[in-house]
1. Kindly point out which one of P, Q the value 19, 12, 9 was derived from, the read-out being semi-axes √(5λ) of the Cα gyration tensor in Å, for residues 2-49 alone.
2. For mean count of other Cβ atoms within 10 Å over residues 34-41, which structure out of P, Q has the highest calculated value?
3. Of structures P, Q, which gives 1.2 when distance in nm of label points 7 Å out along Cα→Cβ at positions 42 and 66 is computed from the coordinates?
4. So Rg/Rh (Cα atoms, Kirkwood Rh), computed for just one structure, reads 0.92; which one of P, Q is that?
5. With distance in nm of label points 7 Å out along Cα→Cβ at positions 10 and 74 coming out at 1.9, pick the structure among P, Q it was computed from.
6. helix-only ellipticity at 222 nm (-39500 (n - 2.57) for each DSSP H run of 4 or more, over all residues; to 500) computed as -17000: which structure among P, Q?
7. If we compute relative contact order in percent (Cα under 8 Å, 6 or more apart) for structures P, Q, which one ends up with the highest value?
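Laboratory data are not the source of any read-out in this text; all were calculated from the coordinates shown. Only a predicted model underlies this, so the values are computations on that prediction, with no experimental measurement involved. Cβ atoms are built from the backbone, for glycine too; each structure is taken alone.
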Structure P
Amino acid sequence: MYNFSDVRLMVINTLESIGVIVDDSSEDVNLQSLAMESIMFIMLIVEIEDTLNIAIPSEYLFYDNLVSLNGFVNQILVVLEQKK
């Protein structure tokens, strides 16, 4: 089972693999400040879904819901918990 730290690191690594540099030295990261293009965002979601073998519901993917990295990680953890 995944924990918060594992999923957070996976999301950061996935962001960096698509060319989005994340300063993870702070407690949380504002995802909207990362200047991701829409195609990068789609790549991020597809990669996370493939890696974790999940489908992230569309209601979790509204731009306004994706303010913080930690909030996004918590949404992924909810999806993982529902998958059980």
Structure Q
Amino acid sequence: MNLRKKDFEALSLVEKAEHTLETGGEIMTRIYMYYLIKLFAVDHFFVEIWYHQTSNHIAKVETIEEEDILHHYGNEIDTSGATGNME
């Protein structure tokens, strides 16, 4: 079932997590303080699942904008092939 971003955002935490894990594709992972954060492509938008590592639970599931992905994951994303050889 494809959801629009605003419909996804209206879901409960559990529903967001279920939808993301069932239909999304995991892209990357990062660590921030006590959280393991997994980035997913879901339908036509991006979602982060924040796992609290010490208490072993999902703390939040939220959409993330593309510009924020570049900010948080930019150092790990290889964009060298995106525009071809610039030399």
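1. Going through each structure in turn, the value belongs to Q.
2. On the way: P: 12.9; Q: 16.8.
When mean count of other Cβ atoms within 10 Å over residues 34-41 is calculated for P, Q, structure Q comes out on top.
3. On the way: P: 1.2; Q: 2.0.
Structure of origin is P.
4. P
5. Answer by label: P.
6. Computing helix-only ellipticity at 222 nm (-39500 (n - 2.57) for each DSSP H run of 4 or more, over all residues; to 500) on every structure in P, Q gives -17000 only for P.
7. Values: P: 39; Q: 20.
Biggest value here belongs to P.
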